[in-house]
Structure 1
Amino acid sequence: MNECNILEATHVFYRGKMHRIASKWGISVANRLAKPSEGGFGCITDTGERISMWDAERYFREPQEEPFMSVWTIYYNPRDFPGKYVARRHDIFRNRTEPQASSEYFMADTLDEIRSLIPFGLACLTRSEGDEPQIVETWI
């Protein structure tokens, strides 16, 4: 684990033990930490223990698993972008059976335009008979 600040933390070291963080308090949506005069900040562990800014010894971030491979699926006319082409990235990890959706996507008006945004060097797989009707093709 890597030491970090509370904003990035997934774990807190407290009373000689590592605890997983379930939620945090005293942090604004703009990632501003509350001052002591405002009640301070802290976290609540997965066992329900409330740990304040004064009691936490250190914060740690669990290393992020890197994807083994990413695939891009092109959709036409998805519910969230009617009448548009959208390419969405899905990541494949070594120890997981299903691809994980990423928050990364591209949007365009034409198929040629969306294809030009797909990372270079990938191969196109045409849609399969059982695919959702919005799927145009997938790039791996």
Structure 2
Amino acid sequence: MRDMILRALTNLTARVGGPMTFRIILQPLMASLFAIRDGMKDAREDRPPYLWTLITDSSQRADMIRQGWTAVGRVFILAIVMDVIYQLIVLGWIYPLETFTVAILLAVIPYLVIRGPVNRLAQSRQSNQIRSAARARR
């Protein structure tokens, strides 16, 4: 078991400097762009922050997971495909758990981390604009 964990950690860290390194930047960037788009939409529709609501409100959880998966699903699948290609080129073998871990790190985590703060920033900006407009009318 210890050897498997050590191999997995070694393989995961080796991905940063090996072939196809561009995906380490491209896939989180794509997930972040989707998160920004969805966070702005959440702010326009006055929705609560995504990750917080996902964790705390079980009545909205299923819809929110479906909505998030729709946005980030293609990036997740692309991350899996590219990691399988990487593993075949570099390792000559496919390690499914490592592939799944990389896909989550490159696609899902950036989406989850960015969507909520973008929503809050956009809502704050909207409320400031509303207050400024109200002051200007006085």
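No value in this document is a laboratory result; all are computed from the given coordinates. Not measured: the values here are computed from a predicted model. Cβ atoms are built from the backbone, for glycine too; each structure is taken alone.
Quick look at the values:
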{"read-out": "Identity of the structure behind 0.90 (criterion: FRET efficiency 1/(1 + (r/R0)^6) of positions 40 and 80 (r between Cβ atoms, R0 = 41 Å, to 0.05), calculated), options 1, 2", "value": "2"}
{"read-out": "Given 1.9 for distance in nm of label points 7 Å out along Cα→Cβ at positions 48 and 72, calculated: source structure among 1, 2", "value": "2"}
{"read-out": "Origin of the value 23, 9, 7, where semi-axes √(5λ) of the Cα gyration tensor in Å, for residues 64-111 alone was derived from one of 1, 2", "value": "2"}
{"read-out": "Identity of the structure behind -500 (criterion: helix-only ellipticity at 222 nm (-39500 (n - 2.57) for each DSSP H run of 4 or more, over all residues; to 500), calculated), options 1, 2", "value": "1"}
{"read-out": "Structure (1, 2) behind the derived value 19 of relative contact order in percent (Cα under 8 Å, 6 or more apart)", "value": "1"}
{"read-out": "Comparison of 1, 2 - label where percent of Cα pairs over 19 Å apart is highest", "value": "1"}
{"read-out": "For 4.4 (distance in nm of label points 7 Å out along Cα→Cβ at positions 56 and 128, calculated) the corresponding structure among 1, 2", "value": "1"}
